[in-house]
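Readers should treat all values here as calculations from the given coordinates under stated rules, not as data from a laboratory. The model shown is predicted, which means the values in this text are computed figures rather than measured ones. Cβ atoms are built from the backbone, for glycine too; each structure is taken alone.
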Structure P
Amino acid sequence: MFSDKDISHFASLETPFYFYDLTLLQKTLSTCADAAKLYNFHVHYAMKANFNQRVLEKIKATGFGADCVSGGEVSKAIEIGFSKDQIVFAGVGKSDKEINGALDNDIFCFNVESIQELEVINELAGKKNKKARVAIRINPNVDAHTHHNITTGLDENKFGINSWDLPLCAETLKKSRNLEFIGIHFHIGSQITNLDVYKNLCVRVNEFAEWFEERGFTVKVLNVGGGLGIDYHNPEQQIPDFAAYFKIFSDFLNVRSNQEVHFELGRALVGQSSSLISKVLYVKNGKKKNFIILDAGMTELMRPALYQAYHKISNISRVSEPNSVKYDVVGPICESTDCFGKEVELPGTLRGDLIALNSTGAYGEVMASHYNLRENIVSVYNTDID
C-alpha cells in the first residue's frame, strides 16, 4: 500500500499525520460514478465521513452531490462549490438557524425526520415566502446486521418517522402550504457488507412509495441512503463492488419512468484512501502483555474506542521482516480505552518505528479531538511527494 518513496518521506515528517492516497480516491470515485451511470442513479456524498478540503474538491469534481447532516456541512458544501440543487440536508435535530440557512441557500431538499420538523420547516419557509422541498425519512424497521451503534433503521432508533405515524405525516403535508413533497428517504445503517440486506430495504421502499402514491402524492425521489461498507481486514482490496451494489437496487426497486433514485455514500468512497501514520514512542515488554505505545491516540482515531472497530495495523519500518511478537497497540491518552488493537502480531518493534493504521479515510480525521489538549493533526498527500 505504501511505496518505498512514501515510507522514506514519512521518516522526515513529524508524526502523527493522516496520509491520503488521492490517486486511489480518484479511482474509487470514478469506479462508483461509472457504475451509477449505468442506471442513471444519483450519488450524494455523505460529508460526515470526511470533510478534508482536498478530498471534497475531488468528490465535487466527480459530479456527485452532497448529503449534509448539519448547517456547517451545508455551508461547507456551498463553499467547496457543490451545486445547490444537489445538496440534501438530513439529520434528526435540525435547529431553526440551520433550517433558515438552508432555506436562504435554496438547497435541493430537506430529508425530514419527524412530523414536528415538518411543521417547523413549513413555518420558517412561510416567513420567507418560500416553498421548501422535503422528502420524508421513514424508519423501515430493516436490520442492517451491523454494529448496534451504527444501525439506524430499526424501530428502536431515533431516526426517521415510524410507519404508524405516516397517516398524520400525510395529513400534515397536505395542509402545509410552504412545503413541496418530492419523495421518501431511508437509511438503515453503516458499514453494511451483506448486500442481501439491501434487497429487504428495496421491498420496504416499494411498499412505502405505493402507500404515498395511493394517497395522492407524487413520489419523484426514492432516496435509499447508503451504508455500503469496506473491507477493514483486507485494505489492499481497496475499491468496493459498486457494480454489485447498484445492481441490487436496479433489480429489486420498482422505479417508475418519472422517478429518480438517490444514494448517500460516504465510507465506501473515502474509507480506504487514508491511513494514520504514527511513531512508536515506547515498547513495554511484560510477563503477560507486550505494549507498543504510539504518539497517535484516540484523539486522532476515535473508532476503536467508540465502536471497538478494527483497523489493520502494520509496522512499515520493517515490512520485510516476519511477524513474530504479539503486542497491544495503544496510544498516549490517559484513558484505558485508548487502544487500537490487542494481541496484534507484528515484527519485533523498536522505539522510533513507523506504524500505519489502515482504512482511516472515513470517520478518522473528522472525529479528531483536542482532548488532553492535543494539537491539530496534519494531513499529507501522495500527490505532493516528489
Structure Q
Amino acid sequence: MMDITALRGDTPACANMVHFNNAGAALMPRPVVNALTGHLALEAALGGYEAEAAAADGLAAFYTEFAALLNADPSEIAYVENATRAWDMAFYGLPLKEGDRILTHASEYVSNYLAFLQLAQRRGIEIDLVPSDASGQIDVEAIPALITPRTRVIAITHVPTQGGLVNPAQEVGRIAREHGLLYVLDACQSVGQIDVDVQRIGCDVLSGTGRKYLRGPRGTGFLYMRSTLADQTDPPFIDLRAATWTGPNSYEWAPGAKRFENWERYMAGQIGLGVAVGYARAIGLPAIEARVVEISNQLRAALTDIPGIDVQDLGTRKSGIVTFTKDGVAPQDIFKALKAQKMNVSVALTTSARLDMVPRGLTEGLTRASVHYYNTEEEVSRFAAAVGAL
C-alpha cells in the first residue's frame, strides 16, 4: 500500500495535534486551501461576477470530478451549500402524498428523520422502521416483508454518525430495484472514506458534504440524482439558476440536477470542493478506504484493551468512525480532557440518534474518535494512553 500518511505534509494546521475529529470536519489539504484563498483573492481584486467568469474552468471541474468519483454523469450532480440542504432538496421534491410509506432504519440521521416526521404531519405519509440484524445494521432480509402497495421510498444513512457501522447499501439497492422503489442514500460520512459507486449501489439519490472525509471546505455539499428521476422531481425552492422564466405565467426547470442549485452560491467553496475531490481521486479511493479500515481497526483494538472502555461500534463492516464509552466518565468530560492535550474528538448526543442510542442504553451519548488516512500508528498509541489515564 502507498504511504498516504506522508500526505500529512499537505495539511497546514495539524502540527502537534492528534486530530480524530474528521467526522465533524477533516483537515483540509494545502491545494484545497490554496484554491479557496486564490478565488477569494480574485473576488477581492475583480469583484464577484468577474471572478466567477475567470474561474469558469474550476467551477465546471466540480461536476466532472464528482461524476468521476461517484460513477455518474456530470448532469446528475448539483452543488448545494451543505449535506442536509442537498438531502432536503431531493427528498421534499419527491412526489409523495397521503398514505404513502417510507422505509428507514433506526440509525437514520436526525435531520432526515425530522423531515419524515414533518411530512407525516404535512402530507400524512407513514414511516416504517426496518429492524436491525444481530450486528446492529439494517436487516436486509426483513425489508421485503415490510413493503406494501403504498411503499414508495427506502431512505437510509450509509455510515451513521453514532455507531461505526457501514450499512449494506448495495444490498438495500438490490431490493429497491426489485420492488420499483425510490432509494435515497445519505452518504455524508461515507463519500471520501469509502469507494462509493452509485451504479453499483443502485441509489436514485445520494447526498453528502465537503467538510468531512472529502477534506473540503465547510459550507459546501453535493447532490447526485439519477437523470430519469431528476426531470420528474419538483424541488421545494426555485430561483433563476434552477429554472428559466419563459413567459408571464410560465417557467421551465433546468435539466438534470441543476434544478436543485441556487444562483447565489459560495463560488470559492465549489471550486475548493472540486479540488478536494480531485485530490482524493489522485490518491485513489480504494487506497484511502484500505488505510481508513487499517487505522480504525488499530484504534478499536487499542481502546478494547483499556479497562473500563467499551467500544460501541456496530455492524459487520466498520467505518472510520470509532465510538466508545468509559465507565464513570461522561463523554463531554472525555472531550474536555483530551482537548486540553491537543487531541480532537467529538461527542454524539442521544438527541442526534434517539431511535438507535436510547435502546442501547447510551443516554449520556458517545465519544467519537474518527480517523482518516493521515492519522498514524503513533497517534493511535498516544491517544489510547491518554484515554487510559483519564
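Side notes on the structure shown:
- Among P, Q, structure where distance in nm of label points 7 Å out along Cα→Cβ at positions 215 and 319 as derived comes to 1.9: Q
- Structure (P, Q) behind the derived value -9000 of helix-only ellipticity at 222 nm (-39500 (n - 2.57) for each DSSP H run of 4 or more, over all residues; to 500): P
- Relative contact order in percent (Cα under 8 Å, 6 or more apart) derived as 20 - corresponding label from P, Q: P
- Label whose coordinates, when mean count of other Cβ atoms within 10 Å over residues 191-198 is calculated, return 17.1 (choices P, Q): P
- Origin of the derived value 0.85 (FRET efficiency 1/(1 + (r/R0)^6) of positions 255 and 271 (r between Cβ atoms, R0 = 30 Å, to 0.05); candidates P, Q): Q
- Computed 0.70 for FRET efficiency 1/(1 + (r/R0)^6) of positions 71 and 95 (r between Cβ atoms, R0 = 30 Å, to 0.05) - originating structure among P, Q: Q
- For 4.2 (distance in nm of label points 7 Å out along Cα→Cβ at positions 111 and 279, calculated) the corresponding structure among P, Q: P
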